[in-house]
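Take a look at the structures below.
Read the figures in this text as sums done on the coordinates, not as results from a lab. All figures in this text were calculated on a predicted structure; none of them were measured in a lab. Cβ atoms are built from the backbone, for glycine too; each structure is taken alone.
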Structure I
Amino acid sequence: MQLRYNFRLHPTPGQRAALARAFGCARVVYNDGLRARTDAQAAGLPYVSDGELSKRVITDAKKTPERSWLGEVSAVVLQQALADLNKAYRNFFDSVTGKRKGPKVAPPRFRSKKDNRQAIRFTKNARFSITERRRLRLPKIGDVPVRWSRPLPAGPSSVTVVKDAAGRYFASFVVEVAERPLAPVEPEAGIDLGLTAFAVLSNGRKIDAPRFLRRAEKKLKHLQRALSRKAKGSNNRAKARLAVARRHAKVADARREFHHQLSTRIV
């Protein structure tokens, strides 16, 4: 069974620049691959295979003056970006043919540097590691400080570095662990989610709604007004957008923490 463990990263200014370069290179490879397949479809040509696409947008592209800077980042980052594109296409085709259940999946879209989430993935082939000083060593980026909240149960098979809308960095490790089912218990509990109260349990216990967003509403209104007055495309607007995103991130973190603690107590 595979589990994810997320930890906060605190990269130095130089490491942030290296991560920004890696985010950009991965985005360019993804978009180049998507453009190659859409252009082939528009011209009535056969679907570009995964191997041919990798050769075209990574191996051959590095030899051109326009894409020579792709060699400044780990090759695994570029390969994983293309793997994400291939997976997106498979999910789309499976959704169209009915092999994939659930809501319909849209075709892949081009990525933008203005997206709320930027991410790159390192696998074992990239030889990332955790140093003796408990830092995350990433190829061509360096030893990034990590805020460890708990130990990893086993060696990770991959790590995804994520930058969210609030400008925070996280490391998401994938760890393979043995599946251990919970011991059977006799008591059972029913939970009714409500409007006036967050939830009511079958034993009569009522759990009040914390209303995290309501409590942050006054500050958010002030920040949203400040954002609306900034000129589009200006640096001040970018700073104001970041302030709004950070406030929303605090609300989301508080809500997530409340859900985790409550569900743990009920279990």
Structure II
Amino acid sequence: MNFGNVAKNYAQYRNDLPAELLESLRLRGIDFNNKKVVDLGSGTGVLSRALHNEGAFVVGVEPSAELIEQAKIIDESEGNKIEYINKCAESTTLKSGLYDYVTVLRAWHWFNREETLGEIKRVLAEKGILIVMDSGFISTSKVIDDTLQIIKSHMSNGELKPAGSKVESKQFVNGYPVEWFKEWKEHKFDLKETYKFKYTVSFTNEEWCGRVGSLSWLAGFTDGERNEILAEISTHLIKEFGDEQHNIQHGCSITILNHL
């Protein structure tokens, strides 16, 4: 999936990292201060910046040069100095055994999981920790239903399938395909804890369209096609909701795994 096609939307509208996320990790004894962290699938640096602000030494690994470019623009505006490398999670080229944590936010389903687990084991220090996180809207509100119907009408098969490898799974635990837990165990990652919480993000019509524009379903369209879809959604929102703010409930799932 080429998220470079929606890099600007991703940078501007896919930055809803809930404050509760890092706090929930702190409560579970996760301390990033002065720790070395690899953030796989770092995108536009949302999590990388948060970890940097926690005092971590972060390397963001991202296969899309366009997303890294957006990350650097944001970092420069905020005065952050974070290292990004334009590589895949399956082959980071990082040195072996140096990193205390590997983090993944909204990206595990895009990886070749077998190869990525091998790479994570290589770069983690002894007793290192893997933290896999995911988040997305879970509301069943009319604004979401209407938006998805419009997107479906533009899909060649009229279907919206789960992102990446999630499409292969029939059963989920805390938002994760059950197969992932088996794979982690087979690769000697001991499940310390998996949990989830809900949070709300408020959108104007413009912000909602921006967020929708960053979704993987739209990354496969041309710029012209994508703009047409977003214009249709915008027109519908104004007609149905006026200037109403849309309070969209999201879910955040976290799994903490110790490398044995």
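Numbers below:
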quantity: Value 0.4, calculated as distance in nm of label points 7 Å out along Cα→Cβ at positions 21 and 133, assigned to which of I, II; calculated: II
quantity: Which entry (I, II) yields the derived value 19.8 for mean count of other Cβ atoms within 10 Å over residues 205-212; calculated: II
quantity: Answer label among I, II for the case where helix-only ellipticity at 222 nm (-39500 (n - 2.57) for each DSSP H run of 4 or more, over all residues; to 500), calculated from the coordinates, equals -14000; calculated: I
quantity: Comparison of I, II by FRET efficiency 1/(1 + (r/R0)^6) of positions 149 and 189 (r between Cβ atoms, R0 = 25 Å, to 0.05) - largest value held by; calculated: I
quantity: Origin of the value 2.0, where distance in nm of label points 7 Å out along Cα→Cβ at positions 141 and 213 was derived from one of I, II; calculated: II
quantity: Volume of the Cα convex hull per residue in Å³ - highest-scoring structure of I, II; calculated: I
